[in-house]
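Only the coordinates and a few stated rules stand behind these numbers; no lab work does. Everything numeric in this text was worked out from a predicted model, so none of it was measured. Cβ atoms are built from the backbone, for glycine too; each structure is taken alone.
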Structure I
Amino acid sequence: MPRITRTAEVTWEGNVARGNGSISAGSGAFSGLPYSLPTRIGAAEGKTSPEELLAAAHAGCFAMGLAAELTGAEAPPEKLDVTCTIVMDEVEGQGHQIVGSEIETDAIAPGLDPSAFDGLVEAADTGCPFSTLLKNAGATVTVSATLHPAS
């Protein structure tokens, strides 16, 4: 795989407590997503946060990895639903840190031997650059996955 680079741009105005910012993708895929400290630590009120964007990135990466694993096992997925929850908490002496990422997956993969599913999920987690990044940073990554029959 070639080296990959991506860019995001942020504009912030004001102090941290009362200010606000916007996040845009260099690709143009999204632009001007609003965020602020009150909506980062409280109710989202239609705004995003760095943690939510990390959750989206981790879920997207894992889904692609699992799709690749399933396809390699000759059981390409009909559908994958992946939810990722990023957990940030106060770590004594270190301030707020990302301490965990919890992935929940529901998969429909016709023709897959159910006994092989868990191994493919584990391989997808092991091969996911975001899982690796978080684990290397000391965060806990948990993955729970359920294989459903084809519809």
Structure II
Amino acid sequence: MSFALAVATLGGAGLARRAPGTWGSAMVLPFVMLGPAACLFLAGVLTIAGFWAANRVLRDEMEDPGWFVADEGAGMLLALAGLQVWSFLGVLLAFLLFRALDIVKPWPVSWADRQPGSTGVMVDDLLAGAIAALVLAAFQLAFPGTLT
């Protein structure tokens, strides 16, 4: 497996026969233990790596193939960065919120999904992750201590 394909599939998680996006999102969940700043930093690293990998492995594909899950990993890391303190309930909520936004694709996620090339592949999940992070942060401000 080439390095670009390993990045694109998050080490092979994207090659799962069922729900590769869900598996790709789940791959990054342990990083929540490092804290929100680390999740934000890792989301940036994976975003850059994801764009790089997309430009190498998706040269002729216009659609976002299911096996390309670096975008899900980066988006999930953004969602996790919205948790002030990690807890099982917080991680579960972040995961469910991110996956729902990624699957349902409300605006502006749907707009980003229609963009060509690596932009369409990566940015929809980044927006879904950012929206999830904002919702989680607002919830924690409005209801302190409920996700701990």
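Computing mean count of other Cβ atoms within 10 Å over residues 45-52 for each of I, II, which one ends up highest? Please report the intermediate quantities before stating the final value.
On the way: I: 15.2; II: 18.8.
Evaluating mean count of other Cβ atoms within 10 Å over residues 45-52 on every structure, the highest lands on II.
With semi-axes √(5λ) of the Cα gyration tensor in Å derived from the coordinates and found to be 33, 18, 15, which of I, II does the value describe?
I
When mean count of other Cβ atoms within 10 Å over residues 37-44 is calculated for each of the structures I, II, which structure yields the highest value?
Evaluating mean count of other Cβ atoms within 10 Å over residues 37-44 on every structure, the highest lands on II.
Looking at relative contact order in percent (Cα under 8 Å, 6 or more apart), point out which structure of I, II has the largest value. Display every interim value, and only then the final one.
On the way: I: 18; II: 28.
The structure with the largest value is II.
Among I, II, considering only distance in nm of label points 7 Å out along Cα→Cβ at positions 21 and 85, which has the greatest calculated value? Write down the numbers at each step before the final one.
On the way: I: 2.6; II: 3.3.
Largest value of distance in nm of label points 7 Å out along Cα→Cβ at positions 21 and 85: II.
One of I, II was used to calculate Rg and Dmax of the Cα atoms in Å, for residues 5-68 alone, giving 13.5, 44; which? Intermediate results must be reported in sequence, preceding the final value.
Working: I: 13.5, 44; II: 12.4, 38.
Clearly, the read-out refers to I.
Matching task: 15.4 is the computed value of mean count of other Cβ atoms within 10 Å over residues 13-20. Pick the structure from I, II. Show your work: numbers first, answer last.
Details: I: 10.2; II: 15.4.
The value was obtained from structure II.
As an exercise: helix-only ellipticity at 222 nm (-39500 (n - 2.57) for each DSSP H run of 4 or more, over all residues; to 500), calculated from one structure in I, II, equals -21000. Which structure is it?
Label of the originating structure: II.
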